[in-house]
Structure 1
Amino acid sequence: MTYPAGIAILASVTPEQSGILTPEALVFIAELARKFEPVRLSLLERRILRQAELDAGKLPDFLPETAFVRNGDWTIASVPAELLDRRVEITGPAERKMLINGLNAGAKVYMADLEDSMTPTWPNVLEAQINLRDAVARTIVHINPDGKTYRLNEKTAVLFVRPRGWHMVEKHMSVDGAPVSASLFDFGLYCFHNAKNLRSRGSAPYFYLPKMESHLEARLWNDVFVHAQERLGIPRGTVKATALIETLPAAFEMDEFLYELREHSAGLNCGRWDYIFSCIKKFGRSPGFILADRSLVTMTSPFMRAYSLLSIKTCHRRNAHAMGGMAAQIPIKSDPAANEIALAKVRADKEREAGDGHDGTWVAHPGLVPVAMDVFDRLMPAANQLNRQREDVQTTADDLLKFEPKGPITAAGLHFNIEVAISYLGAWLAGTGCVPIHHLMEDAATAEISRSQVWQWVHSPHGVLDDGRRVTLEMVRAMIPGALATITAGVSEKRFIPGNYEQAALVFEQLIAREPIAEFLTNYCYEVME
């Protein structure tokens, strides 16, 4: 294929993929890159500077320069009618069969995830865009090898798309010699091919925005939306986006996120797993910081509870939806007793969210949609809870930084983290970004908790097991073969999917040994992935 000036595609393109990578679409992406790439790079530099401040002992706080935003009397623009009731949302990849099943699952929203649930191989990235285009056109069909056919129901969930974060690039496309932002690539292709078709069907392009660390990053997204709408000839404010509050700095700028996106805002979401990862990563080098085993850090932990309640109060004051977090459990068909225990945990989690005032929640499996729906139908009879202002919530910076529980750290918890991280990395390196492990749906966010926690235990003087042993790199190295043997046996018993597990073990060891901590395992692996 011949591409417009300054644009290069550094991979093979099939005839089917060329229907997505049209010259017009690539010019649209190139315009976005040329206009916004300098700002993106400057904001990534700003992240490094803010981390240096944390490492030097400066604690995060609410920004004095944006006090006028927090104290101001303003609300976001109204949202379309189809976004008023979002009580249960299901998330998953844009893989063809999963996309159809997700849209048919009975949830209010399906978030097609191009980020944490997708290994960004070139075929995966383009297949996702093809599937999304076909889903919007309602022509999407999947036929199993056994002949079973999957099609969309007449009534489906509303479609949201989560592009990759500002920290990622799409190395298979360059503009003027530089790789294009993965965020702009994912957003650009989807919006270019689907915005007008969505509008003709009474909907619009809706997005989830991941991994932002500053309201200036939200401002950049808003500028991208304004430019794209003008360029595509659709009314300003058509695009709507929910910002994920899944980094520690973002928790101090919730009002500011809504303000920057206010004509395009569809609220905030508590991205709980990435948030825990972010706290570990941001404070992993700080004296005194330590967290207990991953399984003990829950939404009732003080810092997590504070951030969840603050999101509700902030959103409802601005007439915006406050979406709850992910239930990662998946049904356990082989063990009814264990299945009921898992479902009871989901119910309790969703009852807490609905009781606190969240306007909806996330699940990772179609089998959990009825469970979550029953809870929100029972506790939230109206379309949402925007009228619950939660003026009783008075969250301080200290509340957001109350990192507990600090223990115990156990040998079992260490082994669990090692096994989960290698299991996920092995699947990711083989091309699968969303993996069932130990009856939980693991994606990059949950794997990041395991990876970063092991790193922090190794590099912190507080990384001591409850039996008195210090967690060391040598201890982790000694445990890796056992974890690898468990995974290998699990593959033969079909408890784990096939993957590049030997390579994953090497990558995991590298990630734990390196200083400073690698910002994202996905970026680290993407550099060596073909």
Structure 2
Amino acid sequence: MKNFIRKSVYIGVVLFVVSFVISCEEDFTDIESGVISNTKFSTGEVVLDLEISSINIESIIADNIGLPVLQNNSRPQVDYWLGVYKKENAKNLEAGFVSQISLPSILKTSEDVIDGDTIYNLDQVVLKIPYTAVSLGANSEGITTYRLDSILGNTAVATAIEVYQNPTFLSVLNPANPAKINSYPSNFDYQETELLSAADFSFTPSATDTIFEFDRIDRSVDVNNTSTVKDTLKVMGAANVPVPFLAIPLDLNKMKTTFWDKFNEAEFSSSDAFQDYFRGVILKAKGSDGALVPFNLSSNSEASIDFLYSKTILKDAVVDTIIKEDYSFSLTGIQNNMYKTDNIIPQPTNSFVVQGTAGLSAEIKILGVNLANLDSEDPFLVYANKDVDNNNYLDLEELASIKDVGNNEFGFLINDADLTFVVNSALSSNADVLPQRLYVYQNKDNGNGGVTPTHVSDSYEEGASFNGNLFTNDADVPEDYTFKITDYISDIMDRSSDDFSPLVLKVFNVTDNPVITGFLNQNVLQYNWNPRSVVLFNENGDKKARLKISYTKKLN
């Protein structure tokens, strides 16, 4: 009710005149007493200047260990990015990820048979990861076609990928303090040593990559034959049709020595023993240009390392049957995105950059009403004496000191407060590759020499209008991002809050939702898996970033 009355003072006056009494909270009583004593009001708008400075993000939390639990007892879906992203007016990015793999329930490379022999042969080892794809339905030939979703960068350039064995034991608990949950930053050094893929492997993402073709030994006539035949690997989707996927062949000899030959040994006797023995894989992108691709590594994503093998059944020393099977080690468990950036902060003229992942955010300091820019008739000039620091600005704290002298109450009722950042469309013209949403929060002094990232009240009290979404015009040209922070400014104006810490602008991540678990978490979780970036106008020029306040002022 407090916020309703604050934003609807006119309705309150009308209701008072017609003697329809509403009394819900102390704030209403305060406002009502002002209405009784002050029968005149004036309304207006004022623009407050901002000061913007870039914040370089060297790393963020990018693992899945501490992800919040949603109301349906699941975890937020995370896209792990792989590839290279080179974009003008943004930091260059190389993205990869590390993942544990799970141990299948049954593994064997031999078996006893009564009548004949069964010979196991390992033919191929492939790391496969389905693309994030959208089905477009069947074409004229009845074949399901797809569109790859959210691909960024240059798909005309092949992206180099290396797969390593991870030498670092991944733990949910903090090794330094087992009572605490562990976390892995995006720049964690895994010190990869054992290369498992071909040194020259590269890929270009394609929606038609629904089949991986490989060579398999042809043992149909003789088990000792060395000639090969072509075979295929597919990933079947929910509709039992092949879906596009990335297939990375791994070194057959290394995987045979590391896995196949040890299936019956202690290292593969239990999940714990296996996780200690083989601690996962590292996928690493390299290069100065290429594509950046999101992958869903959730437990039902079919991402796995597949050991494709043949069972040749001999009867009377003659090949009787050949059975093709596979062992699948799913990519699951602890996972962490790795972001490598050049840390060169772009400085476009009269603009600044906001970029997700280990990119850039921006500190937004509200300078206040610029007294030097007011015309001689502006009503705010009468408050020039409130500029106690003599910097020609009436900042928020100074504005909050203005009182209705007749009632000794706060002088302004805030009807609306819009914080707007205009897109520099000359440098960020393609809406499809821009962040579809930005986010604003407050860095509060924690009293220990640091800050605590904290949600502003509008983000959870007025979540439907808080916004921050990208607005485009009818021609789909990106125009601006606007946040409605009426409660935040109102609390300062009526002195419910005396915290004037600066705001921070960042690329929105799904974990920024303050009530993602169904309960309010006032601290902003420091995750980000969104690599998109945008160029915004800063505090200079006609399209400068600004805070516009609509207010009602009580008069004596």
*From 1, 2, which structure was FRET efficiency 1/(1 + (r/R0)^6) of positions 57 and 81 (r between Cβ atoms, R0 = 35 Å, to 0.05) = 0.10 calculated on?*
1
*Here mean count of other Cβ atoms within 10 Å over residues 241-248 was calculated and came to 19.8; which of the structures 1, 2 was it taken from?*
2
*Looking at structures 1, 2, which one was distance in nm of label points 7 Å out along Cα→Cβ at positions 217 and 249 calculated from, given that it came out as 1.6?*
2
*For Kirkwood radius over Cα pairs in Å, which of 1, 2 scores largest?*
2
*Could you figure out which one of 1, 2 the value 31, 22, 12 for semi-axes √(5λ) of the Cα gyration tensor in Å, for residues 345-456 alone was computed from?*
1
*For which of 1, 2 does relative contact order in percent (Cα under 8 Å, 6 or more apart), calculated from the coordinates, equal 24?*
2
*Computing helix-only ellipticity at 222 nm (-39500 (n - 2.57) for each DSSP H run of 4 or more, over all residues; to 500) gives -3000 for which of 1, 2?*
2
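Read-outs throughout are calculated quantities, based only on the coordinates presented, and are distinct from any laboratory measurement. Keep in mind that what you see is a predicted model, and the values were worked out from it rather than measured. Cβ atoms are built from the backbone, for glycine too; each structure is taken alone.
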